[in-house]
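K.L.:
Dropping the structures in below, format is C-alpha cells.
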Structure 1
Amino acid sequence: MDDVPALLEILAQVGLIETEATWLRLTKAGRKVATQDHRTGGRFLGLALIRSGVFAAQASRLLEVGTISDTQSMLCPAELAIRVAPQLIGVLRRFGQSVSLTDKLSVAADLVTEIGDVWSLLPPPVTPEADYRKDMGNRGEMFSYRFCRINADDPTKVHWVARDDESLGYDIEDLNFTPKRRIEVKASAEKLVRFFLSPNELEVARRLGDDYEVHFWGGVSLKTPIKEEYERLARDGYPLIFRGLDALLESGRLYALPTQYVVTESDNGDPRPQ
C-alpha cells in the first residue's frame, strides 16, 4: 500500500490516468492498456512508459554503451546493459522476438528507434508545477542530443554529459571529432538570438576555440508535444550553431554584454572597493 501513491504518480506522468477534482479516472490511452494490453503481452504499457520519458536516463545510457549495426539494431553485453538500464531492460523483454537477452542484449531496429527518439529522452516533470527555465533547458539539450546523434557517424559517441555534471561549461560531448567537440545548448521561446553565458561557460568557450559551439533553439513552445516540436524546429533550420565564440565576438557578429555586478560592503562603511 505504501507504493500506491508513487505508482499513481507514474501512471499520471505516463498519461494513463488523470485527476478530476478528488477523483482519478483512466484516459483513452489508459483504457486501451487496461482492456487490451493482455493481448500484446504488456507492450502497450511498455511503449507508454518508454515514450513518457520515465526511463530517459537509462535510455540515453543504454544507447551510449550499445553498438548500432548497419540494420540499426543494437547489441550490448547483457551484464553491462542490465547495469546501466535495469528497469528499462525489464520493460523491453515484453516485446518478444524484438528483444533477446542471453549473454548479449539484442534489440530490433524499431525498438531502438523508440528508445532513442526525442519524446523518450526527456524526463517528465517531477511535479505538475514544472520549473519553466529548467524544462526549457532540458528540452533544448534533448533536441541537440537528438540532432547530434542523427548526424553522427557513430551515435554512441555522442554523450549528454550535463545530466551527470553541470559544472563542465557545456552540455554535450561529440567524440566523432578529433579533438572532441563540446556543445553548450540554449533554448528560448523567442526567435531573437539572445542567451546567457555563465563566466565558466565563456571561459571554457575561449579556451576550446573552434572545438566549442553553442546551439540555439528559438521559438520553443513547451505546450507543443515534444516530437512535433522537434520536427517543426528542424524544418525551420534549428539549431543555429555558433562555433568559435571569441572570433564571432571580435568580428561583431555576436555581442556580449556583462549583466551582473558583485556588490559588497566595506569594513569602514565606504562602499568603494579598497
Structure 2
Amino acid sequence: MKEKTTSSLIISTYNWPEALELVLKSALTQSVFPKEIVIADDGSTIETKDMITFYQSKFQIPLIHVFHEDKGFRLSEIRNKAIKISSGDYIIQIDGDVILHKHFIKDHLKIAKENCFVRGSRLKMEENLSKKILANKTINVSLFSKGIKNRGNGIRFPFLTKLLIYKKEDKLKMLGCNMAFWRKDVYRVNGYDNNLQGWGYEDSELAARLINCNLKKRVMKNMGIVYHIYHKERNTDSANSNYNILEKAVNSNLKMAKNGINNF
C-alpha cells in the first residue's frame, strides 16, 4: 500500500437502523480511521436518516448519507452512487449488519496492493446472540461469545493471513459484507452493473470483470474481522436472471459494464 493512500468505508443499508447503529458504533472504535464513511441507503425510511444524522456529530471524519428512492432491491445502483460520491483511493465495502473488529480498517489498508482486490471473511452470529446485542445496543462480541459460528475466522493472526492471501478457491466467490478494491479499478470496469436488480451475484459479476482486466483476487482471513448479525435470507427470485448476467460476463471476457457507475 502507498504511504499516503486514503480510504473510504462504504456501508450499504436498507431499513434496519438498529443494526446500522451497531456498525457505526464499531466504526467509532477503529484504531485507524478511513478518510470518510459513506452510507449507501437503498431507500430506507426516515428512521435510518434520523439515526445517521445523530451519529454525524460523533465522528471526526465525514459521515455521508447517499440515498435513493425505494424501487425494490437496487444494491448495485446505490453502491455505485456511494462510490461516486466518495473520494478515497481505496474502497472498503461492508454491509449495514456487521460489527467491525477495532483493527478492521487498519488491516484492510495493510493488505491493500496495487492491481489486486480483496475478499474478506466473517464470523456469523446465531439468532439468539443477534437479538441480545441488538436489544442491548452493544458491540461487545468476540470469537468467545456464545452463539458464534466460523470461530476460526475470528483469530487475528497476520502471519497466517499472508500464507492464505492467494488461497485457491472459486475465483468468483465474493463476500459483499467484507471486500475492498482500488477506486481507479472500479472505474476501469464501470463499477457495478446496474442491471443486476434484486438479490444475487452483483459482487461476483464485478469480480469477474476485474479479473478480466488482469487484476488478482486476494483472500483475507484472520485479519479484517467482521461479525455478521443474523437475519432471515433475502428473497432470491431474481437469482437466476442475475446469474445469467454473471455467466455472460465470464464467457464473453467482459471488462466494462454497459450500465454502470458512469451512467449516472
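Rule-based calculations on the coordinates, nothing more; no lab input. These figures come from a predicted structure and were not determined experimentally. Cβ atoms are built from the backbone, for glycine too; each structure is taken alone.
K.L.:
For structures 1, 2, calculate mean count of other Cβ atoms within 10 Å over residues 18-25 and state which one comes out highest.
P.N.:
2
K.L.:
Looking just at distance in nm of label points 7 Å out along Cα→Cβ at positions 106 and 178, which of the labels 1, 2 belongs to the structure with the highest value?
P.N.:
1
K.L.:
Of the structures labelled 1, 2, one was used to calculate helix-only ellipticity at 222 nm (-39500 (n - 2.57) for each DSSP H run of 4 or more, over all residues; to 500), giving -9500. Name it.
P.N.:
Label of the source structure: 2.
K.L.:
Given a value of 26, 17, 11 for semi-axes √(5λ) of the Cα gyration tensor in Å, for residues 66-161 alone, calculated from one of 1, 2, which structure does it belong to?
P.N.:
Answer by label: 1.
K.L.:
Between structures 1, 2, where is relative contact order in percent (Cα under 8 Å, 6 or more apart) highest?
P.N.:
Once relative contact order in percent (Cα under 8 Å, 6 or more apart) is tallied for 1, 2, the winner is 2.
K.L.:
While we're looking at this one, here's another question. Supply the structure label, taken from 1, 2, corresponding to volume of the Cα convex hull per residue in Å³ with the calculated value 120.
P.N.:
Structure of origin is 2.
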